Structure I
Amino acid sequence: MDIRRDDLTHPSTLALLSLHLAGMHANSPPGTVFALDLSGLKAPDVTVWTAWEGELACGVGALRQLDAENGEVKSMRTHPDHLRKGVAALLLDTVILAARERKFSRLSLETGRGPAFEPALALYRRRGFVDGGRFSDYEDNGFSQFLHLDLRLPAA
């Protein structure tokens, strides 16, 4: 598996991002999806990585810089044919490493509730993320949950 920065032009990446947005809308109540679309992922404060197996983008993950000390995990998605192969773990580790290299003190994320979100939540918690309050411009809508990783602590 090859992890690399993505310029968001390859058809396989675009297909995976479409799958991601569709999945978020299918598993979330209306008005509660904060996933970045293609234009949001192309913003200068966002870095995107994809996991590749041949010419197939089998996973995507992004880091959004919120300010000089804080980042946010965005758009984590594994292609359904590649679940439970370590794709998400590799991408999350890449995002965490990039946040540490940028000297961020905290990495946060917003995700939903319910069975569809449990595998991702388990991965985040295994990497040291803990439940916490809302951040950035998110609102507490009753569906979202917020997790944070203190990057000032030594890497596990």
Structure II
Amino acid sequence: MSLTHFDEKGRAKMVDITAKPVTERVATVRGSVRMKSETLQMILNKKIAKGDVFEVARLAGIMAAKMTSHLIPLCHPLPITSVEINFTVDEFNSRVEILTTVKTSAQTGVEMEAMVATAVAALTIYDMCKAVDKEMTVEDIKLIYKVGGKSGEFKRVD
């Protein structure tokens, strides 16, 4: 398999998707933020001074999905049709799981948009809580599902 983002001289290039058909594309990415249990309780009790952590992180993630082509040099700008970001609290392990699904009807997929949205949502949680917990870690950002285009469906099994 050849690298598609380089020409025959090794120069970076944006892949030409002109001839590709427009299809419905969906990508789902999961990530998490691990923190002290006291920090998680502050988030749940809305005691973080900067505001509602989950709603600010959700907005940041949505905005990031829409800006992906400005952040990742060879990504195509895409007409994002939906971004859904959900948070699940795991009190036992003191972490917040982030699940992001991005959709479009386009000539290329939205995996990077879902990845960037998840990462920025996680980093926003960190930013909003760093005054009380500098030991938080952003973990395991990974594609768990994608559908659409020539490569078809991918479903992570772990």
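What to note about this one:
- Answer label among I, II for the case where distance in nm of label points 7 Å out along Cα→Cβ at positions 63 and 87, calculated from the coordinates, equals 1.6: II
- At a computed 53, 29, 27 (Cα extents along the principal axes in Å), which of I, II: II
- Looking across I, II, the calculation of relative contact order in percent (Cα under 8 Å, 6 or more apart) that yields 36 traces back to II.
- Value 2.8, calculated as distance in nm of label points 7 Å out along Cα→Cβ at positions 15 and 143, assigned to which of I, II: I
- Taking distance in nm of label points 7 Å out along Cα→Cβ at positions 39 and 71 as the measure, the highest value among I, II is held by I.
- Computed 9.0 for mean count of other Cβ atoms within 10 Å over residues 7-14 - originating structure among I, II: II
Only the coordinates and a few stated rules stand behind these numbers; no lab work does. Bear in mind that the values here come from a model prediction, so they are computed numbers and not experimental data. Cβ atoms are built from the backbone, for glycine too; each structure is taken alone.
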